[in-house]
1. Consider the structures 1, 2: one of them gives 39, 20, 19 for semi-axes √(5λ) of the Cα gyration tensor in Å as calculated from the coordinates. Say which.
2. Comparing 1, 2, where is relative contact order in percent (Cα under 8 Å, 6 or more apart) highest?
3. Check the numbers for Kirkwood radius over Cα pairs in Å, for residues 24-159 alone across 1, 2 and tell me which is largest.
4. With mean count of other Cβ atoms within 10 Å over residues 72-79 coming out at 16.6, pick the structure among 1, 2 it was computed from.
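Since every read-out is calculated from the coordinates, none of them should be taken as a lab result. Quick caveat, the model's predicted, so the values are computed rather than measured. Cβ atoms are built from the backbone, for glycine too; each structure is taken alone.
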Structure 1
């Protein structure tokens, strides 16, 4: 839900209807990520998808029919959709389908700030009659089940006859600007750690990715292209990113610093360069490991960051 929060909040402010859907139950017992969300606007417009798009068509047809507070909808996977999603045909999926305006208003700011949240829907049958929203400070007041789900440390959901509990935990994002074996190795390690990773060599794309980062996120630049890496560092130093690293020898770091200074950026206290903990790394894989270790250390040291 973090990924669609800005668009959903914008629709709500503009008075445009937007329906939000996410998975809270799978009858086949397979794992799922309730933070994976689809936002649906009138006419079938959508942002995001569920199960690689396997549920999107059914949800678009149902959007707008779920009442003012939302409801639990139960969907079946067709053989065609099963092939797309890697799910057994006929598997039952329970989804919350909710008008964006029905969700607690403060939820959107919390999601935009990348805060962990616990969202509780009280159910009368499949119909939502009330919503509750809790933070890490108040979730203990919601009861044992929400607290247990929250303490798992990752996004999770629990469905009972009278409540649907959804815990959303933000995932760290790593933006790598540049390419090559170091970038590829960073992506592999980050994926293993459960981070979201984006690699780009396009300055415009990098700017957009960096603008959305929070203190739990990281930027690493690689390469000698000053127009690409310099612009990315300029954007990163003006962002909320918790870790900013630049790969390369000292002379390249000095050249980048001069490029930034010429454009008015002289405060480089947040910039780690050369990036990575000194472990004597030589290969691209070792360099990626040293950078990842430095990112983790920075996350642990930050009072505002969480993984």
Structure 2
């Protein structure tokens, strides 16, 4: 990797944004004019993703929403202005390539990419390459998508990439020796934690590469929200996961803030929650589903881990970053 000129690491500590856990995406964007801006929000037709789409579009942005089945997604986005539905399946490399090439062929710049889509705690499923589905969908799919859209992000000269991570980082980091559970027993929560830690590490490595081109990257924990993401959880797990919940409007706030806020000018590569940069947690990670995440664990922001993940991701996706 070519070293970025004058790259400075952003401190992983709160900047006291003036917002908080109850802030909504609309409140974050109050007074913003995003006319002329183009955004892509994966999973932007349901849950937090839908509210992210709605907030950006209402502020004037054109929002492209990729979905596995655009016809089904149509009902969710009806009435939202400036939304374009496209087809994309993040676990299918060919689908990612087709979607990305179609966007590049349009000649548009990409101002905002929010890698929001994901799956949580399914039984063991492997994609056509043999990769574990959570790592393949949540991380590798977005890794490939971002690299393929890189020319459009550079074209914007002031783009932001937001990776939606999760409280799941507390279940552990990336197992660099066996990310696809080929030699260890499958644990759906460890697999989920690995994929969400990978989302955060991706932002660390991408920000360093994108800095000199005006592309900054962030990862976010949206908060505890009950959406369709819980569909693979048992009734007992759902009961344990209840507690202090956010609405989807509140859950979208941190993503939207990272994607647009001037408070983050000249910053990047950090993990954010409750519409601020998160503190680093040095205590042992709480494993229970009922535990609230109050910061970010070191393994999800470690720059050496981020570089190691990047190299593995290039190998697994057969993609090479070309700046």
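1. Numbers: 1: 39, 20, 19; 2: 25, 22, 21.
Label of the source structure: 1.
2. Working: 1: 13; 2: 23.
Comparing 1, 2 by relative contact order in percent (Cα under 8 Å, 6 or more apart), the maximum is at 2.
3. Values: 1: 15.9; 2: 15.3.
Largest value of Kirkwood radius over Cα pairs in Å, for residues 24-159 alone: 1.
4. On the way: 1: 16.6; 2: 14.1.
Structure 1 accounts for this read-out.
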